[in-house]
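In what follows, structures are represented as structure tokens.
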Structure I
Amino acid sequence: MEDEVLLTDGSITLRPFRPGDVLPLYQAVRESLPELLPWLPWAYSDYSTKDSRKWIELCARTWAKGKEYNFAIINSQDNSLIGGCGLNQVKRRARFANLGYWVRSEYTRKGVATAAALLVASFGFNELGLTHIEIGAATGNNASLRVAEKVGAIRQGIQKRKIAFRDKVYDRVVFSLTPEDLGNRG
């Protein structure tokens, strides 16, 4: 299934990460560290091509097991890698998954994360048969919170002191997305 999945809205294309993405992923992460460091534990100042390689290898394994579906976000015009978006914590029996996303700094505030999240959520509902997708972001991570709202996710509440990394603890805002919410985007 992995090789066959290609999602697009014309401006961006989502596809599974490939071994050839190691250097483009590394470059995208390195260029975006100022925006990623405060919010994503996998982004750190010494991020290397080895980290990109390990991530891509992990993506292939977890996809094959049906545990995660991580996509590279590709600019449809020039084929550059501009971020990542995926479903993790997939629970097929419960028909549930968590949705995460990040976008290269130069592509923020252009609707890329929202478009990618919509494509991946549709994939989850239509191809995987999910009925509930959760989006969570630290309070203060306004860019991620805006994306959750733009895709039509409903704010469920705040989990106190739920996210901890780099000697900081954050509350987590939880959003819920159903196929009906996706269809009712305003």
Structure II
Amino acid sequence: MNDRTHRQTRGEGFVAYLLKRCEDRGEAARLRRADNPATEYQSWEILAAFGVDLEKQWERLPFACIAASLARLEERRDGNAGIGRALAGCYEEGNQSDAARLRLRRLLACDSVEEACRILRPVLRLIGSRGRSPLNHARLLDELQRFHRDGQTIKARWAQDFYRGAGTGDTGAEEER
């Protein structure tokens, strides 16, 4: 994509910002704790420096969730797979896996961004440890930021990504839209 025609989203900016901050091992360690309610406060300095309103839980939690996931990555770069394809890529059977379908259904049943972030915590850990399709954290963050306004559309996109992009044995290597 031509850099002059592409306007960076807030999610893309945050991912770039975090990947730079994660070069410091101490900051990366604090960010890995961002998705745990008991230790989330340790990441607040970094989140606030990016402009995240810490008082608004619906804004803070998506940033904390994505920050923890990015900080756990061994390879410090963002992927290109949507959450559906990345989830299906964790299983040999792809989107035919009962376990993958169960996790997707639970995610699709979420009514709030806070609930979605709580359900995403173990899903993101699974994707980070077993996923064959690297997750696009920036896109997921942008979707979570819009979840409270357009949740049905976001969930439909996740389901379509799951069923379309990662069938049996397909790692979803085709280029994203």
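Quick note: the coordinates plus some simple rules give every number you see, no bench work behind them. Predicted, not measured: the structure shown is a model, and the values here were computed from it. Cβ atoms are built from the backbone, for glycine too; each structure is taken alone.
Computed values, structure above
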quantity	calculated
Structure (I, II) behind the derived value 3.3 of distance in nm of label points 7 Å out along Cα→Cβ at positions 61 and 77	II
Origin of the value 1.1, where distance in nm of label points 7 Å out along Cα→Cβ at positions 117 and 149 was derived from one of I, II	I
Source structure (of I, II) for helix-only ellipticity at 222 nm (-39500 (n - 2.57) for each DSSP H run of 4 or more, over all residues; to 500), computed value -10000	I
For 4.0 (distance in nm of label points 7 Å out along Cα→Cβ at positions 5 and 101, calculated) the corresponding structure among I, II	II
Among I, II, which structure scores highest (criterion: relative contact order in percent (Cα under 8 Å, 6 or more apart))	II
Source structure (of I, II) for mean count of other Cβ atoms within 10 Å over residues 21-28, computed value 19.2	I
